[in-house]
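Pasting the structures in now, so scroll down.
Computed from the coordinates by the stated procedures, all read-outs in this text should not be read as laboratory data. Since we're looking at a predicted model, the values are computed, not measured. Cβ atoms are built from the backbone, for glycine too; each structure is taken alone.
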Structure 1
Amino acid sequence: MRLNSLKPAPGAKKDRHRVGRGVGSGWGKTAGRGHKGQRARSGGFHKVGFEGGQMPLHRRLPKRGFNSPTRDDVAEVRTGDLQEMQVAEIDLAALKAAGIVSRKALAAKVILSGKLERKVALKEILVSKGARSMIEAAGGSIQITPKPEAPKKPKKDKKKAKPEAEGEAKA
């Protein structure tokens with residue numbers, strides 16, 4: 001086999017419809033556009049969901065609910081899942097390697113569900129109140145580094161700034 005002898009399987013490639021090329025082609029005269037109307041004209045365009053001026057269905061129906069784009073960023077981990085893990089020091093990478101947490105997860109939170117009877121050390125993993133008490137009762141530890149707070153900007157007094165500006169204008 002050589003590169004110059006490669007070709008697609010028979011019937012795999014079909015010629016495109018060349019519309020408007022005579023009555024014998026089956027796509028002549030109106031070229032598949034029907035008779036008259038906006039879609040028959042050049043530049044004929046309908047918005048998606050357009051219903052001829054009638055209020056479209058997607059605008060008639062009531063809107064309910066909300067789908068959060070960040071819903072899957074923080075994954076839930078049950079205390080029972082921690083019991084089954086073999087490692088003692090658990091972080092996000094260990095949870096991903098064990099397949100407990102999705103690879104897309106940016107953080108994890110341990111919730112109280114199931115039993116935890118062994119000592120585990122959590123690093124940079126969020127913990128609920130109930131799960132915290134269970135982990136600490138089993139002799140485990142939780143280590144989370146606090147996020148640095150942004151420095152606060154001093155507020156400017158507008159009242160004090162005005163008289164100085166007026167004094168400069170008079171002089």
Structure 2
Amino acid sequence: MNEYHVFCGRIYKVGIIRFVDVPPDVSRAMGSGTAHVPVSGEIEGAVVRSTLVPRGKGCYRLAVHGEIRKKLRVDAGAVVEVALQLDEEPREPVLPPALVLALRNAPKAQAAFRKMTTALRRQVVRYLTSVKQQSTLERRVVTFVKRLESRAVEKPQKKSRPRKK
């Protein structure tokens with residue numbers, strides 16, 4: 001089991017996203033030179049599962065998601081206690097059976113789906129399954145798979161042009 005790294009940080013805003021900087025010693029301990037570090041833990045007792053992103057000079061920052069800020073009633077300027085550990089749990093979404101079947105019957109769409117990032121696949125699954133009726137889910141799956149297939153057809157390979165001398 002990974003050890004927890006506990007630190008305090010001030011929330012700040014970049015665009016519309018709020019972040020907390022991870023101290024250099026914690027950044028070195030958690031990030032082995034990778035661009036994105038999956039983590040889990042707590043911010044002021046609220047459970048968090050996120051990804052550390054680089055902020056420069058070998059250090060990372062942690063996004064403080066809106067639902068956590070609302071739950072804690074904090075925003076930019078607040079100092080929060082953070083406890084993080086490396087998250088080794090798989091991040092792949094559980095696909096609904098209708099999507100599995102549709103992708104199995106559409107190899108181009110399946111290849112396009114696999115090329116998506118894990119985070120994007122999770123968002124797609126969240127959208128597809130956020131319905132009340134099975135018929136709506138099936139309709140969304142059919143539309144999604146058709147779009148994937150049409151995009152695979154629309155993107156022809158780039159042809160190399162001869163160089164001018």
Between 1, 2, which one scores greatest on distance in nm of label points 7 Å out along Cα→Cβ at positions 41 and 57? 1
Quick check on the output: 12.6 is mean count of other Cβ atoms within 10 Å over residues 89-96, derived from one of 1, 2. Which one produced it? 2
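Going by relative contact order in percent (Cα under 8 Å, 6 or more apart), which of structures 1, 2 comes out largest? List each step's numbers first, then the result.
Numbers: 1: 13; 2: 22.
For this comparison of relative contact order in percent (Cα under 8 Å, 6 or more apart), the top structure is 2.
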Structure (1, 2) behind the derived value 1.08 of Rg/Rh (Cα atoms, Kirkwood Rh), for residues 17-104 alone: 2
Going by Rg/Rh (Cα atoms, Kirkwood Rh), which of structures 1, 2 comes out largest? 1
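Suppose you compute FRET efficiency 1/(1 + (r/R0)^6) of positions 81 and 129 (r between Cβ atoms, R0 = 35 Å, to 0.05) for every structure in 1, 2: which one lands on 1.00? Before the final figure, lay out each step's value.
On the way: 1: 1.00; 2: 0.55.
It traces back to 1.
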Looking at mean count of other Cβ atoms within 10 Å over residues 9-16, point out which structure of 1, 2 has the largest value. 2
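Work out the source of -6000 here, i.e. which of 1, 2 gives that when helix-only ellipticity at 222 nm (-39500 (n - 2.57) for each DSSP H run of 4 or more, over all residues; to 500) is computed.
Working: 1: -6000; 2: -11500.
Of the options listed, only 1 reproduces it.
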Given a value of 7.0 for mean count of other Cβ atoms within 10 Å over residues 65-72, calculated from one of 1, 2, which structure does it belong to? 1
Output the label of whichever structure in 1, 2 has the greatest value of mean count of other Cβ atoms within 10 Å over residues 97-104. 2
